[in-house]
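Q: Given below, in the form of structure tokens, are the structures.
Readers should treat all values here as calculations from the given coordinates under stated rules, not as data from a laboratory. Model, not experiment: these values are computed from the prediction.
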Structure P
Amino acid sequence: MLLFLWLSMPLFDTVSQIAMKKASFVLQKFSFGGEWLFQAISNHNLWVSVSCDLASFLIWMGILKRSELSFAYPISSVSYITILIASWYWFGEKIGLLHGIGVGLITIGVVLICWDEKSVIS
């Protein structure tokens, strides 16, 4: 069960951020006010984002119930990697050298934290 939660977390975080970015394309055309609010409320991408955020919250509660915070929180940084890759794929955003180094360092950090931790897949 915990492995399923860990795999779901970056998925929902990533979908949320991609949907929010897509919603922003529509909402940026309006000044903040009544029309903006109407467009926000009727924007399906915004609702996808909010729904994924809610799912992420529930998943996070499940993870915290089964894991130590000092272990879980650093591992949640995997979402930074998936969001970076998704933004490159969906929006053609550039991934520079420093981004690549950052992803490498995050990956090394996650591997080191998980090295002796058996509870991540229990």
Structure Q
Amino acid sequence: MKIAVIDDEIQIIEDIKSLFEKEGYEVVYAQNVPDALSLIDRDPVDLIILDVMMQESDDGIYLANKFRQKGISTPIIMLACISKITGFNFTESDTLPIDEYLIKPVAPEYLLAKAKRFLNKN
């Protein structure tokens, strides 16, 4: 199974990549919006792990909406600390097309467990 990690911080990408590769998953990644769109268009994945804030504060939200507009139904786990700053509760939002929202920092075991819940459905 293949997982896409979309985040602008290479250390976070490397940490997540290492975590999932140890479990036998293939991991691909992108660090910005254009690369993420290209990656998902050309390389279907089983799960997307997506940061909210990258170059722009809403890049993750933009990407989640764009993926759904393109008919991509791949489960999306969104990672962010933005709710602490804005007070916006992503888990109660009907307008954000994601499957799970996790607040950073997230324990690796917790992220893995949440991801496996979606991966085992496929």
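Q: Where does the value 11 come from, among P, Q, when percent of Cα pairs over 26 Å apart is the thing being computed?
A: Q
Q: With Cα Rg over 2.2 N^0.38 Å, for residues 7-70 alone coming out at 1.09, pick the structure among P, Q it was computed from. Display every interim value, and only then the final one.
A: On the way: P: 1.37; Q: 1.09.
Label of the source structure: Q.
Q: P, Q: which one has Rg and Dmax of the Cα atoms in Å, for residues 39-102 alone, as calculated, at 11.5, 36?
A: Q
Q: Same structure again: Taking 39 as the value of relative contact order in percent (Cα under 8 Å, 6 or more apart) derived from one of the structures shown (P, Q), identify that structure.
A: Answer for the origin of the read-out: P.
Q: On to the next question. Computing helix-only ellipticity at 222 nm (-39500 (n - 2.57) for each DSSP H run of 4 or more, over all residues; to 500) gives -12500 for which of P, Q?
A: The structure behind it is Q.
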